[in-house]
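Following are the structures in question.
Readers should treat all values here as calculations from the given coordinates under stated rules, not as data from a laboratory. Remember, it's a predicted structure, so these values are computed and weren't measured experimentally. Cβ atoms are built from the backbone, for glycine too; each structure is taken alone.
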Structure I
Amino acid sequence: MQVVGQPVMKKDAMALVTGKPVFTQDVAPADCLVVKVLRSPHANANILSIKTDAAKKVPGIEAVYTWEDVPTQRFTMAGQTYPEPSPYDRQILDQHVRYVGDPVAIVAGENEECVDKALKIIKVQYEVLPAILDFHKAKDNEILVHPEENWKALCPVGADNKRNLVATGTSGYGDVEAVFKDCEVMVEETYHVKADQQAMMETFRTCCFMDAYGRLNVVSSTQIVFHVRRILSNALGIPKSKIRVSKPRIGGGFGAKQSVVAEVFPAFVTWKTGRPSKMIFSRTESQTASTPRHEMEVSVRVGATKDGIIQAIDVYTLSNTGAYGEHGPTTVGLSGHKSIPLYGTPRAYRFAYDVVYTNVMSAGAYRGYGATQGIFAVESAVNQLAEKLHMDPVELRLKNVVRQGDVMPAYYGETAASCTLDQCLMRTAEMIGWKEKFPCRDMGNGKVRSVGIAMAMQGSGISGVDVGSASIKLNEDGYYTLTIGAADMGTGCDTILAQMAAECLDCSTDQITVYGADTDASPYDSGSYASSTTYVTGKAVERACGKLLEKMEDKAAELLRARYAADVSGAELEFDGTRFLDPATGESVTLTDLGTASMCGSQEALQVTETHSSPVSPPPFMAGAVEIELDKETGHVEILDYAAVVDCGTVINPNLARVQTEGGIVQGIGMALYENVQYDKKGHMMNNSFMQYKIPTRLDMGRLQVEFESSYEPTGPFGAKSIGEIVINTPSPAIAHAIANATGLWFKELPITSEKIAMGLLKK
C-alpha cells in the first residue's frame, strides 16, 4: 500500500497551527444575538412564578423566554440513531427543574453585558422539593425525578419513570451459580467510578441564522449533524426540511458533543425572532451543566481454579444517569459486554444492570462509553485474583485471554476474527520491564516504585445500527471531492478517509478534497461516535471509490472508442492514478480528459455515493502497563512510564493512531488519580472550574511508549478497526494495580487521590 499506513499530515494542520478562523465562534455572523440561560439554584423544584418584565426592559434585550413560551413535547438530547434508546424526558424549558443548573429562562440580547444584567433581575419563586442525590436510593424511591405523564421511552430497555429507572436488564451464558460452587478461588468486590468531565478545549457553542429561503441554519461544534437536525425538529416542533446543520472545525469533543447541549437554545431564539444568535458556554457552564461520564458502581465476582483458569464472571452495574436519561441505556451495556469477553475461558457469565435517575447533572457519552467503568472493575478483580493465587498477573491473563477465532458469548456472540491481544500483552510487559520490576522496589526515603497492568477491548461502531456514507466525485481538473457526514473533531478522520480514498484511486491525498459535515450536502452518516468513523465510514469510502473507478474505466473506454476507434472495454484498461491506458495501442485518457468530458454531452455523472452498515463490531484490543513512584509519606503518585500496545487492525496513519493513544492514556491517568465530580448536600457542583477540577498536564503523564500489534480485520476497510475509545480504558485499573503493589492497599473507588492513599497507609 502506497498511502494507507503512511504518516500523512492532517488535512487541517496548517490552518490550525497558523490560527485560521475555522471554529464556530470564528464563523458566527457579526450581528448575532447573545444567548444565555438562567439556571436553577435547586436540585429539585417546581417554578411557581417567573417575573421577567424588568429584564425585558434592559436596553439591548431582544427576548426573554420561560417555560410558558416553549413547546411542550418532550425529546432527548442524546445523539443516537432513531428510535433512540434514551427516553424522551426533556423540554426546552420546564416548570419542573431537576438539578442545580437546569435551565429556567432563555435571555437573548445585543451583547453579553445587557444579557448578564437581565439574567440578574429575573425573579423566580420556587417550590423546593426533596431531592435524590444518592443513586443507591433512587430505584423505587417515592421521590420521582420524572413524575410527568408525557414522559416516554421509544425502545424496550426496561425504562419506567415511575420507578426512577432509565434502563434495566440481564444477560448471561451458562449456570453462573453452579459454576461458582466448583471454583477453588473467588474474588468478590464492588468498585465505584465517579463521574468525570470531558474537559475538551473548546466548550459547547452554536450559532444560528435564517437563510434566504426561511430555513433555520445551525452551525455547531458537534459530532452529530444529522442527529442534531432531528433533535431540533423534535424540540421546536418544526419539519426537518426547515433545518440545516453544519459543523466547522471542532476543538475536541470526546463524546460530550454527541449530545445537543447548547444547540436548542439559540435555535429557538433564531426561529422565534428571525435574527442570528449564538450561545457560547463558559467553562463553568461546561463543568456544571454538561454531560459528564456516568457514575457507576460495578460489583464483580470472578471464580477460578487453583491453577488460574477463570471459570465464571458475574457483573452487576448500577449507573447514575442524573436528571435526564441521555445515553443511559446504551452506556451501561458496555460495562459488561466490553469487559467480560476479554477472558475466553469462562464456562458461565452473567451481566445485570440498573440505570437510575437522580437530581444531579445528567450524564452522557464520554470516550470509552461505559467500557471504561466496567474494565476498571473487572481488570482490578482479575489483578486481585492473581494476588490470591500468588500468580503473576501477566501469566494469569495469558492463560485466559481471548484469542483470534474465539467466540465471545458476552460480546453478543461475535467471533474475534482479528485479535492479537496475547501479543499485545507480552509486548507491553516487555516494554515496561515487567519481569525485573514486578511487583515493586523500595527506593529508600519512603519512595516505592511499582508496576501495574491491565487489558481492554472496545468496539468499532454499533453493530447493525450505525450508518456511514461517502460521496466521491471526479472534477474537471482531475482531482476528487470526498463528501462525508462524519465529523472530524480533531481526531484526523478527514485525513484518514482521504488516505483510504487515495489508496483506492492510486493518487496522493493532495488530490482528495474533503468536505463535511453538512446535512444539506453530505450523505447521511450517524456521526462520529462509538469508534465508528474509520471502520464504518471508511468502508463506505472504500466501496464508493471502487464504484467510481469502474465508472471512470467505462467512460475512458468510451472516449478511446470515440477518439481512436479502439475496440476496448473498461476492464481491459490499465490505470496508473493519472490516466487510463490501452496497452494494445498505447493510447490513453487522462483524468482531466474524463472530468472535462463529463461536463459536455454526458449521460452519467462521475460521482458515486455509497452507504455502509456493519452487522458486527470487531473490537480493537489493548494492553497497558504503568510504572509509578509512590511517596508513602504524602501518598503522591508520580507516573514514570506508561507502555501501551494496541491492536486496531491495520494502522491507517501511524502518527494519528499514536497521538490518539497518547491522548487517551493521559485522559485515563486523570480519571484514575485526579478528576472528581463532587456535589454538596444540596446538589451544588463543587468543581466548577479547573481550579477545583484537576486535569493532567504534560508534567503528570511521564514517559509514554506506544506500539501497535496489527491484526487484519476482514470486514474493515484495508483490515482496519477502531482506536478512538479503547485507549482510555487501561490506565485506571493499571494504576490501581501499581498502587496496590506499592502499598498493599486495593483502592476500589476512583479517583485514587494522594489523600486517600496517605490516609489508607495511616490506617494500615
Structure II
Amino acid sequence: MAFAPITTVRLCRAVPLDNTYRDQLTFDSRAAQESFFAGKTQYSAGDLSYQRENSMIRYPAQYDSLVDCNYLCYRNPQFGDKWFYAFITNIEYESEVMTKVYFEIDAYQTYMFDINIPACFVEREHVNDDSIGANLIDEGLALGDYVCTSFTQKNFTDWWIVVGSTVDLKDTSFPPAGGYVYAGIYSGASYYLFDSDNWTTGSLLPTLIEAINGAGKTDAIVSMYMVPKDIVSGGSSGGYLPASVRTATNLSVPNTNTLNGYTPKNNKLLCYPYRCLQISNNEGNAVILRYEFFNGNTPNVVFRGVATPNGRIICYPQDYKGVTTNFNESVALGNYPQCTWVNNVYASWLANQSIRWGYQLDRNDFNVTTNSLLAVGGALSGNAVLAGAGVANFAASTFSGLNNQVSSMREEKEVHSIIPNAIGGTIGNGYTNVSLYKYGFMLEQKTIKAEIARSIDEYFSAFGYRVNRVKVPNITGRPSWNYVKTVDAKVIGGAPTPHLVKIKEMLDNGVTFWHGDWVGDYSRDNGGTPVPPPTDKYNLTVTGGTGSGSYQAYENVQIAADTTVNFQRWITYNGGQFIDDSTTPSVFIMPPNDCSIEAIYTTVPTKTRIDTVMRKYIGAQEWDETIGMFQRWFYGSYVKDAWCCTCLTYCAYEAGVSEQVPPNASVQKLYDDMTAMGSTWKAEVGGQLPEPGDVLFFITKQSTTVLHHCGVVSAVNGNNITYISGNTVKPGGGTDGVFEKTTVIGQGGDYYVRDFGKVNYT
C-alpha cells in the first residue's frame, strides 16, 4: 500500500543533547516539548516519504547547509501525532540537492510521556529536602586538614581559696566543726571561702592561720585548695562553702554558616565532617560535636562544676543527640590548684605545753599543801619529831621540786624555739594554665579549607548527594536541574524494549535532568540554600602589602608592598595577573572571583604585626575573660575602665614591639610617647598614608582636643582605612568589644582619625 509523502522532518541546531545521555531535558507536557524543539528548528520539510527508524533520512538540501545541525524530529501523520526525537550522528553528501542524515533515536525524549520509572535503588540525586542535618551519608571525599574559623573561650580567672578544717573557723575559740554534706557527699571537715584577690600577708586567711597556730590547733586544717568563683553559687570571704552544685551556665558557641570564609550553596557542607564543634580543656583533652545533632540545629553548650577538693568542672552539650543533659559527650577540667600554709611549730608547741605545765604545777602545789598539813598536824599533837619532818619535807618539796620543774621547762622551751616552721599541704604540678589565665574551655568551629569546600560544593551542585535508598528518583523537584544515578533502575511503559534498556542505562550511568534551556549553567539558583544574587564585585586580600578591598572583575587595582626593603615579587593564589610582578607599587588586574595575593620578600619581617595579633581577639566583648586579660596585664587586677589602649598595647607586647608602642591605658599618653620617638604624623587627605600594622588615633565626641580612642590599621585602600580596635561599638549595635571597622581620612567633626603612628616590624 502506498502512502502519500506527508511526513514532517525538522532538522535542529544548538540542541544541548547528545547520545552520551549525560544530559536530558524535562517538559511539563508534549506541547511544551514540541514547542521547544520547534524553536530549535533550522530546516523543515513536510512532504517526505514515510520515515522508518532505519538510522538514515535522505533530506532534500545541500550538504553545506546542514553541517551545523545536531538533532532532528520527525512525525508520520498517517500513523498518528507522535513525534520522534533523535540525535544526528553524521551527515553525508549524496548530491547537490540531496544529503544523507544519519541519526539515533533519543529514547528518553521520544518516550518520556509513555514510560514510568518506579522505585529503585538511588545512589545519588538532588534531594528535595536540603535542610541542615537531613542528609548525613558519608560521601567518602578527601577533606584535607581542618582549620579553626571561629572560636570562643571561657577561662576561669577569679578564684576562691577553700580551707577544710575540723574546727569552726568562724568562732575564735575554734570549737570542733560538725562537718557537712557537700554536693551530696558527707565530709567530716567543714569548708570555708577566702578571697584570693588583692592578696596580702595581712589578709584574713594568714591572720586566721596564725591564730590557729597560737591555739595549738594547726592540725585542724586538713586541706587548702582553690576553685573558680564561677562554680560557686554565692559565698563571701570568711564564710562557709555553699553546699550545692553549680547550676549549668551557658557558653557562647561559635556558629557561622561559612567554611573558612566560604559560604556554601549546599547545606550538607554545614554538617560533619565538613564542619564541627570542638570543645577542649587546654590540657590536651577534647570532644568533637556535630552541629546537626543539636536540637533545632541550635548549639547549646554549658558548664557546671563541684567545688569539693577532688571535684571537676565539666563542659557538655545540652539537648544533643536527643539527650537533654549529655554528659557522655563532655570534656572535664580537674586538677584544682592545691595550696600550702605555714604551721608555726613553736607557737603550737607552746600552746600545747601550757596545758601540761599547768597540770604539773598543780601537782607540785598539791605536794606542798600535803607536807604543810603534816607539819601543822605534828605541831598540834605536840609530836616534835613529826612536826620537824613536815617542815623539812615542805622545804624540800617547795624549793627542790619547783626549781627542777622550772629548769626543765626552760630547757624544753629553748630547744623548741629554734625549730623552723613547717609547711602544710602540697603544691602539685601542671598549673601552667592557671598562671597563664588559660584554665578553662576553648570552643572552636573547625571546618575544611575554603578551596576544598568550594570544590565539594560545586560537586554537590552538579551531582547531588549520596542517597543509597530504594525510592522513586527525583527527576524533578529542583528549580533548575536534578541529577540522578541509580543502580539497576526499573523502566516500564509503552516503549520498545531496546529503548527501555537505553533509558535504564542512562539512569544507571548518571544523568542530569535540566528544567530549561540552560544545560551546563551551574550558576543558576537550584534550590537547597538559595544562591546569593550575583555581585559585580569580588574580594581581594593582600598579604604583606596594601590594596585589600572589593573590586569589579578586570579592574586595575593599585597595590604596594609593606616595605620596599628586601621586596622580591608578587604572587597570586587564585587568578588575576600583575602588570609587573617584580615592582612595588604595581597594578593587579582583578579576576572574576575572590582572590588572594602576597608580597614575597627575600627576608621576612622579624616581628608579627599588631593587627595580626589583635585579629585573633575579634569578637571579645565586655567584660569577658579576654578583656580581663588585657586589664590584668596592665593594672595587675581586673579594672573595669576604658580599655582600647590596654588592648592595643597588650597586642603590641604580644607582637614584640612594646619598645615602639609602650604599655598604656591613656590614649593621649601613648600618642605623646610615640611622638617623642618621632613616629607620629597627621592624618590628612593627600598626606602620608599608613601601612597595615601602624597605629591610628581618634578624636571623639568625648573630647575635641585630647585623643580619646586608638586602634591598629589592618588594610589601606586610598583614603579608606580598615582598622581593628578594642572598646569599640559592635557593628550593627550591641556590647562594646574588639571589632574591625573602616573609616575615611578627613579632619573635622566629633569623630575622626587625627594622627597615625609608625611601627617598624623589620
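Some points to look at:
- Parent structure of the calculated result 27.4, given that Kirkwood radius over Cα pairs in Å is the read-out and I, II the choices: I
- Which of I, II yields 1.7 [distance in nm of label points 7 Å out along Cα→Cβ at positions 87 and 335, calculated]: I
- Test item: FRET efficiency 1/(1 + (r/R0)^6) of positions 263 and 575 (r between Cβ atoms, R0 = 41 Å, to 0.05) calculated as 1.00, pick one of I, II: II
- Read-out FRET efficiency 1/(1 + (r/R0)^6) of positions 47 and 119 (r between Cβ atoms, R0 = 25 Å, to 0.05), computed value 0.95, structure in I, II: I
- When distance in nm of label points 7 Å out along Cα→Cβ at positions 127 and 639 is worked out for each of I, II, structure II gives the greatest result.
- Among candidates I, II, the computation of relative contact order in percent (Cα under 8 Å, 6 or more apart) that gave 12 used structure II.
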